[in-house]
Structure 1
Amino acid sequence: MDVQQTIKEQVTTHDVVLYMKGTPQFPQCGFSGAAIQMLQACGVKNAVTVNVLADPEIREGIKSYSNWPTIPQLYIKGEFVGGADIMRELFQSGELQKMLGKE
C-alpha cells in the first residue's frame, strides 16, 4: 500500500485523526501541543494521533494529501479541517466543538 492509500485509510476509518509532531503525552512542537489541548478541551477521548516524526513518508505524504504545508493537521470524519491556527479559530468560535459533536 502506498503512503497516500495509508493516509486515506487512516482518515476514513477513524472519526478524529490528528497528524502531529510527537505524541499527545510528549508533543514535539507547540502547535501540536496546542492542537491536542484543544481536542482534550472539547472532550475528545478517541482521537487517533499519528506521529509524523516517526515516519518520514507519512510526514511528506500528508502534506500532499491535504495540499497543506504544515503539521499538525486535523481530520474529522475523513474531512480535512486545518492546522493549529484554524483549529484555534474554530475552537474559540465554538465551531470545533460542533464539528466534533461535543457542544
Structure 2
Amino acid sequence: MPKIRPKTPAERRKTQIDGIKKTVYPSILGAAAGFTCFYSHSLINQLPWHFVLLMVIGATYFVQKVTYPLLGIDAADFKGKDWFYVEFMVIDLWLVSWTLLLN
C-alpha cells in the first residue's frame, strides 16, 4: 500500500489559491452572464428558457476551458465533478444576478 506523503506548505498554499480562483472566476462569469441577459432582454424574451440556459452553460464552459490555463490552472486535470462545480457556480450566479436585475 503506497504511503501518502504530506503536502508542503507551498503545495497547500497553491491548492488554496487555485481553489479561490476556481470559485471567484466562475462567479464573475455568472454575474457577467446575468448582466448580458438583462441588457439583451429583447432577444432573450424571444427564446425558450431552456435554450438560454444551454447557451449560457455552453458559452461559459468554452470560455473557462480556454482561459483557465491563462489563470495558471490546469483544466486537463478537471474531472466531471470539477466541471459540475464550476458550472453550478456560473448558473447559480447567473440566475441570482439576472433575478436581482429584473426586480
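Every number in this text was worked out from the coordinates using simple rules, so none of it is lab data. Keep in mind that this is a model prediction, so the values were computed, not measured. Cβ atoms are built from the backbone, for glycine too; each structure is taken alone.
For FRET efficiency 1/(1 + (r/R0)^6) of positions 39 and 79 (r between Cβ atoms, R0 = 30 Å, to 0.05), which of 1, 2 scores largest?
By FRET efficiency 1/(1 + (r/R0)^6) of positions 39 and 79 (r between Cβ atoms, R0 = 30 Å, to 0.05), the leading structure of 1, 2 is 1.
Comparing relative contact order in percent (Cα under 8 Å, 6 or more apart) across 1, 2, which is largest?
The structure with the largest value is 2.
With Rg/Rh (Cα atoms, Kirkwood Rh) computed per structure, which member of 1, 2 shows the largest figure? Mind dumping the intermediate values first?
Values: 1: 0.94; 2: 1.11.
Between 1, 2, the highest calculated value is found for 2.
Out of 1, 2, choose the structure whose coordinates give helix-only ellipticity at 222 nm (-39500 (n - 2.57) for each DSSP H run of 4 or more, over all residues; to 500) equal to -14000 when calculated. The partial results should precede the final answer.
On the way: 1: -14000; 2: -25500.
Going through each structure in turn, the value belongs to 1.
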